[in-house]
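Each in structure tokens, the structures are laid out below.
Computed from the coordinates by the stated procedures, all read-outs in this text should not be read as laboratory data. Only a predicted model underlies this, so the values are computations on that prediction, with no experimental measurement involved. Cβ atoms are built from the backbone, for glycine too; each structure is taken alone.
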Structure P
Amino acid sequence: MDAKRDEKYYTYADYVKWDDGIRYELIDGSVYMMSPAPSRTHQEIIGELYIQTRQFLKGKQCKVFLLPFDVRLNANENDDIVVQPDLVIVCDKSKLDEAGCVGAPDMVIEVLSPSSTRMDRLVKFQKYLKYGVREYWIVDPDSKTVQAHVLDNGNYITNAYADTDEAPIRILGTVNK
């Protein structure tokens with residue numbers, strides 16, 4: 001995530017009106033412009049995770065989605081948080097609409113890039129925790145690791161995995177990274 005668009009306060013109602021070809025995320029009413037396109041490595045990692053996760057979920061009620069896919073974490077409150085994670089798993093179909101997920105998805109995966117590291121590790125981490133994302137993975141291409149955060153009694157329990165490890169999706173079972 002690169003920079004704030006401006007200093008105004010926005011909600012999802014404003015967000016859906018923007019049609020300038022730029023991808024944005026909305027955090028507490030502040031708008032952040034996202035990088036235009038992820039790197040090739042970033043896309044390869046997302047693609048592989050999507051394929052493995054989709055295969056694992058075959059026949060289950062949960063579905064995996066790739067970005068751009070809007071996640072409105074506080075849609076029933078201020079509706080001023082809209083994020084576009086790299087991958088999202090939603091098991092409750094009532095949370096899905098044509099634009100994305102209304103409320104907390106079951107799982108979010110973010111692949112770090114130089115422009116997103118602070119936002120993914122700090123800001124989004126706190127938002128996913130606060131709004132009840134049951135599992136949050138942060139994939140670091142540089143260190144070839146995954147931090148898997150699993151919600152437990154209002155806090156995240158964190159496990160780290162190397163690229164040679166098999167990382168379990170705790171909310172569902174096991175998937176290779």
Structure Q
Amino acid sequence: MPLINHGHVDYGENKVQEAVEKWSEIKNVNKNIKLHLIGRLQTNKVKFAIKLFDYIHSLDSKKLADKISHYQKDQNIQTKIFIQVNIGKESQKSGIQENEIHDFYNYCKSLNLNILGLMCIPPFDHDSTDYFIKMRDLNKKIGLKELSMGMSADYLNAIKHGSTFVRIGSDIFGQRS
């Protein structure tokens with residue numbers, strides 16, 4: 001609440017259910033708040049996410065794209081969306097593979113999704129520079145304006161390489177318990 005009272009408007013959340021409990025009333029009172037879903041979105045939570053979040057940073061499958069499209073039409077909402085790219089080819093992470101980006105982007109456009117840009121979380125045990133450069137180039141190739149990459153540990157490097165959205169929650173609020 002101190003940040004909201006100070007005028008900050010953009011907030012990220014990792015989990016839909018926590019966000020619904022925490023933000024529903026706050027957003028009703030503070031219409032200028034912009035809420036970003038930065039965690040993985042499960043298809044069974046899409047109908048709740050579409051109502052609450054202004055941005056989804058984690059679109060990672062056709063099945064999810066179909067669900068988002070369905071609920072957006074149903075609720076007459078146009079959410080701003082980032083396609084998550086598995087830039088490090090890590091099996092434990094979600095995201096579209098680099099060689100599938102163009103086809104997936106075209107699929108999303110055919111569903112009338114409002115794709116702003118790409119998003120990635122590079123491997124934690126490597127220097128992020130090469131991944132950020134690759135993401136910047138992929139984003140430009142597709143012709144997208146926004147790029148969501150960089151967290152508390154590497155956000156300055158992400159900005160240096162074209163990121164327009166960064167996630168620095170742990171530096172502000174501390175580590176999640």
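Output the label of whichever structure in P, Q has the greatest value of FRET efficiency 1/(1 + (r/R0)^6) of positions 69 and 125 (r between Cβ atoms, R0 = 41 Å, to 0.05). Before the final figure, lay out the partial values.
Values: P: 1.00; Q: 0.70.
Across P, Q, FRET efficiency 1/(1 + (r/R0)^6) of positions 69 and 125 (r between Cβ atoms, R0 = 41 Å, to 0.05) peaks for P.
Out of P, Q, which one gives -5000 for helix-only ellipticity at 222 nm (-39500 (n - 2.57) for each DSSP H run of 4 or more, over all residues; to 500) as computed from the coordinates? Of the structures listed, the value fits P. By the measure mean count of other Cβ atoms within 10 Å over residues 21-28, tell me the structure among P, Q with the highest figure. Result for mean count of other Cβ atoms within 10 Å over residues 21-28 over P, Q: largest is P. With respect to distance in nm of label points 7 Å out along Cα→Cβ at positions 29 and 141, the largest value across structures P, Q is given by Q. Here distance in nm of label points 7 Å out along Cα→Cβ at positions 93 and 157 was derived from just one of the structures P, Q, and that gives 1.2; the source is Q.
Can you spot which of P, Q the value 16.5 was calculated from, given it is mean count of other Cβ atoms within 10 Å over residues 13-20? The structure behind it is Q.
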